[in-house]
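Every number here is computed from the coordinates shown, using simple stated rules; none is lab data. Everything numeric here is computed off the predicted structure, so don't read it as measured data. Cβ atoms are built from the backbone, for glycine too; each structure is taken alone.
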Structure I
Amino acid sequence: ALAYVCAARGYKLTLTMPETMSLERRKVLAHLGARLVLTPGAEGMSGAVRRAEELVAEAGGGRAWMPNQFANPANPAIHEWTTGPEIWNDTEGDVAAVVAGVGTGGTITGISRYLKHTLKWPVTSVAVEPAASPVLSQYLTGETLRAGPHQIQGIGAGFVPAVLDLSVVDRVEQVEDEEAVLMARRLAREEGILCGISSGAAAVVGLRLAREPDFSGRNVVVILPDGAERYLSTGLFEQ
């Protein structure tokens with residue numbers, strides 16, 4: 001989104017990301033004119049954030065601005081203003097649960113605030129994270145945070161984002177890498193939905209909920225935030 005806007009407005013854009021992110025992401029962003037700075041994969045998303053902060057400091061004099069999606073309140077706010085009402089309208093006010101992967105946490109936070117606070121609706125909000133890097137679960141149980149490498153790009157940043165409001169999240173579910181990949185393939189072959197690995201992770205949890213008696217026959221909304229085209233060079237397309 002930043003690359004689209006900066007190209008249209010004539011702004012210079014520098015993006016930092018772990019070197020482990022898919023090749024397709026890099027190519028599309030570069031095609032839109034963004035300058036990419038890759039950080040060591042072992043440092044995860046935290047390393048990319050640190051490098052972005054360093055670049056802003058190096059620019060000096062207010063010549064660079066960092067949107068910082070992990071801490072910018074505009075992130076959950078736009079989901080509270082738009083995505084939440086969209087879900088409510090499309091389900092005609094009949095939504096039992098919302099499932100979303102947590103990258104920044106903006107999606108699950110904004111949607112949950114709208115449904116729970118604005119509408120006072122008793123929805124169950126479920127956050128999804130990689131089983132290989134269960135930082136949110138560790139945080140909630142008071143454990144030492146130990147992030148780990150995983151293959152579910154887009155979620156599991158390795159820290160608890162500032163914009164994530166866990167007070168509106170009812171459950172945190174973990175998904176294995178292989179589960180997410182297999183589900184993304186199933187969605188393509190059985191439903192004709194070309195989605196990415198983080199979407200597969202969310203769908204895994206959506207089906208878990210659908211099998212529970214409390215949600216039988218009720219609407220469980222699952223957010224699928226990424227397309228398969230971003231993963232052509234990854235294990236998602238290995239047969």
Structure II
Amino acid sequence: TAHYVMGGVKVDPYTQETSVPGLYAAGEVATGLHGANRLGGNSLSDLIVFGKIAGEQAAEAAKLMSHFTDVDQSEVDHVVAETLEPLSREGGENPAKVVSDLRQMMQQKAGIIRTRDLLLEAIADLDSLEERAAATSPGGGRTYNPGWHQALELSAMIEVSRMCALAAHRREESRGAHTRDDFPETDHYHWGKVTSVISMSEDGSMDIGYASYPMISEELKSLLDADDLHEEG
């Protein structure tokens with residue numbers, strides 16, 4: 001079985017710093033160490049090793065800071081208002097229903113077995129789910145309100161789902177946990193040499209680019225079987 005769909009935040013390989021200065025990521029949120037699938041338990045070693053690196057690098061960066069950047073109070077007020085906004089909505093769906101529909105749709109159309117048509121349907125469905133998510137009504141107050149938490153998380157859940165569906169639609173091959181029924185073969189000579197990089201533009205749309213993998217060092221090659229070196233050809 002596929003443990004989860006591979007992918008994660010792009011980080012500097014030596015410091016774990018993201019493209020946002022001062023923000024570090026490690027573990028499964030920055031996954032990629034184990035390729036297109038992993039054995040159970042390997043994620044713990046990933047977290048321990050790279051979490052340690054991230055913590056040490058963040059500490060070193062903090063030591064070099066001579067002063068704290070002034071915080072724009074208007075930005076703080078905006079985030080607070082945005083966070084509280086779902087509580088003021090009335091007459092909308094329960095966020096739990098939208099979360100459930102999102103999970104079911106992604107499982108059916110972008111889950112284990114994928115095709116071009118199903119992935120295009122998933123992308124279209126995500127647009128509809130995004131509209132529903134923006135109109136949910138969690139009800140209740142600010143104290144222990146799981147519905148409020150779900151209403152806040154839905155936007156990120158839909159964004160990540162869209163990234164998965166877009167990348168899966170573009171990758172016309174089968175590899176590891178990514179199975180395209182319409183492209184059952186593994187393409188070592190194109191897709192095996194690149195990884196998809198998704199970024200978000202200012203208007204909120206997603207752009208997909210590709211980054212080439214570096215060549216495997218001779219030391220690592222000596223530890224691998226010939227069947228593991230297709231992409232080096």
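Structural remarks
- Source structure (of I, II) for distance in nm of label points 7 Å out along Cα→Cβ at positions 34 and 178, computed value 3.3: I
- Looking across I, II, the calculation of FRET efficiency 1/(1 + (r/R0)^6) of positions 66 and 162 (r between Cβ atoms, R0 = 35 Å, to 0.05) that yields 0.30 traces back to II.
- When FRET efficiency 1/(1 + (r/R0)^6) of positions 74 and 106 (r between Cβ atoms, R0 = 41 Å, to 0.05) is computed for each of I, II, the largest belongs to: I
- Parent structure of the calculated result -13500, given that helix-only ellipticity at 222 nm (-39500 (n - 2.57) for each DSSP H run of 4 or more, over all residues; to 500) is the read-out and I, II the choices: II
- Mean projected area of the Cα convex hull in nm² from the coordinates reads 14.0; which among I, II: I
- When distance in nm of label points 7 Å out along Cα→Cβ at positions 26 and 218 is computed for each of I, II, the largest belongs to: I
- Taking distance in nm of label points 7 Å out along Cα→Cβ at positions 18 and 82 as the criterion, the top structure among I, II is I, with the largest value.
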